[in-house]
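A.B. asks: Each structure below appears as structure tokens.
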Structure I
Amino acid sequence: MRDDFEGLWKDYIRIEQAILYLERNFREQPTLGEIARSVNLSEYHFHRLFRRWAGITPKQFLQAITLDHARALLQDSASVLDASLEVGLSGPARLHDLFVTHEAMTPGVYRAKGAGLTISYGFHPSPFGQVLVMATEMGLAGLAFADSGEEEAALEDMTSRWPKAEYVEDREMTAPYVVRIFNREEWSPDQPLKVVLIGTDFEIRVWETLLRIPLGKATTYSDIAERLGKPTAARAVGTAVGKNPISFVVPCHRVIGRSGSLCGYHWGLTRKRAILGWEAGVSGAITP
């Protein structure tokens, strides 16, 4: 499985340039030939590479990252969140496609900035670049992405959130999380992924709401604020979303602007587009 992820990671690096090209030119709806030429590949080889990486065609991916698609994601998002709450998805249960169960650290642990907490960490290849996994005895506590050469900055970013914790590099301990998170065959309600949320009460409430956004759907900062009973707190929600320590699993990438714009992403808009495009493909949210 490690070799599979390394291959996917290399594919992601190769097509990152193509994603940037699409990001700049999606309004012109470039042809397959134009996209392939932007990365100096033939149409045939580019098409095969893209299908192998994403499981969808470049045309489908282009559709997935347009603003029209982003707006379409919003059409029933509010009702999706309401329905999730109505069926009792507020505690350990099937919160979304990864079958996540979660618990929050006590407020004291957060106020103590992680003092007394031991966090293991390790860098691993993933379909969306190098990923930093952080875990405690209770479960996954952090997941961050890093471009080549930026691993140290990603580690500093994450460790600064809980500066008094003890950090131990242990790739053997963190490696199983990568398989569990990025291999869809491992997404099972019988073996839920355990995550630990470490933040303020408000941040944890926001992150729990993110867990209720299904694959292939999206919501907005203002919708989350409304859901939390704080309709004027959209900006505070945005700050909490930006501080989400467990990327991808707690899907902050599924929060977009009211107009359909993708807004920001702590680990880069190119990666956000890539993740949304991949999710749209595997969820059947886009047409052939």
Structure II
Amino acid sequence: MVQTLDFFPPLVDDPFIFGQIAAANALSDVYAMNARPLTAMNIVGFPDNELPLSVLGEILRGAADRVALAGAVTLGGHTLRDSEIKFGLSVTGLVDPAAMLTNAGARPNDVLVLTKPLGTGFVTTAAKKEECPPEVLARAVAGMIQLNAVARDALQSAGGAHAVTDVTGYGLAVHASEMADGSRLTVEIDLRSLPIIEGAEELAIPRFFTRASKSNREFLGGRLLIEPDADPIRLEFAFDAQTSGGLLIAVHPDHAGGLIDELLRRGGLAAAIVGRVTERRDQLAVILR
């Protein structure tokens, strides 16, 4: 049995879409463990003295849509009055212990495959300031509501993987560092290979940085090496906090081609080799080049 929970304030104005995003995000941890979700319970904070309950109804309807698509069942949940909307799910799933994946099983010479484009932090921040082109926001939403079941099923069909983590609030670099530290190895990321939400590069400016852009970078401290010729714009995408991001998959090089083919066949929004795993280099967990 595997269990997880996650919840957060709205990222978009549409309550139905917010419910979809929150549910897909909560389900993601289950998929990252190569598990299948069984049940979900809603976690709600809602200002019912300020907003009509129809708004909450749309949030719950959006979440139920993603839970049903995952083949799971919404059992109920818990609500409380709050000055700010907060919503998410607690999810329970099952996995064969012999097939369970963690972020600690990477091996030297593995390649790293990322399954969704980056940039949701920049896009949603710009949207809150009403400065995001609608088509860019639509692309970000399409990624955030896509279930990572696509990536889980693809890696299963391609022969499995050694380690997996989902890329969320800590950004690509910190989630990669967790994989590196858990495996006692070093992860090298090629910034030029990062898949980016189309139109998001123009939004990767300080005005649209979240607080996490700074804190994610500072968290790595002496365990991070940034090569001198690293592209400064793409570098920011390594630290941008993601919501319902893709899976970062460490896989044997011989299986990488099959994994990419399966991701594309199943409608994955990205299927990019973004780096590799090497023997541990002193204290370095992540190298960005």
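A.B. asks: Taking distance in nm of label points 7 Å out along Cα→Cβ at positions 111 and 231 as the quantity of interest, name the structure among I, II where it is greatest.
C.D. replies: I
A.B. asks: Here is a further query. Given that helix-only ellipticity at 222 nm (-39500 (n - 2.57) for each DSSP H run of 4 or more, over all residues; to 500), derived from a single structure, equals -14000, which label among I, II identifies that structure?
C.D. replies: Going through each structure in turn, the value belongs to I.
A.B. asks: Same structure again: Taking relative contact order in percent (Cα under 8 Å, 6 or more apart) as the quantity of interest, name the structure among I, II where it is greatest.
C.D. replies: By relative contact order in percent (Cα under 8 Å, 6 or more apart), the leading structure of I, II is II.
A.B. asks: Okay, next question. Supply the structure label, taken from I, II, corresponding to distance in nm of label points 7 Å out along Cα→Cβ at positions 151 and 223 with the calculated value 1.9.
C.D. replies: It must be structure II, since only it matches.
Bear in mind that the values in this text are calculations on the coordinates, not laboratory data. Just so we're clear, the structure is a prediction, and the values are computed from it rather than from any experiment. Cβ atoms are built from the backbone, for glycine too; each structure is taken alone.
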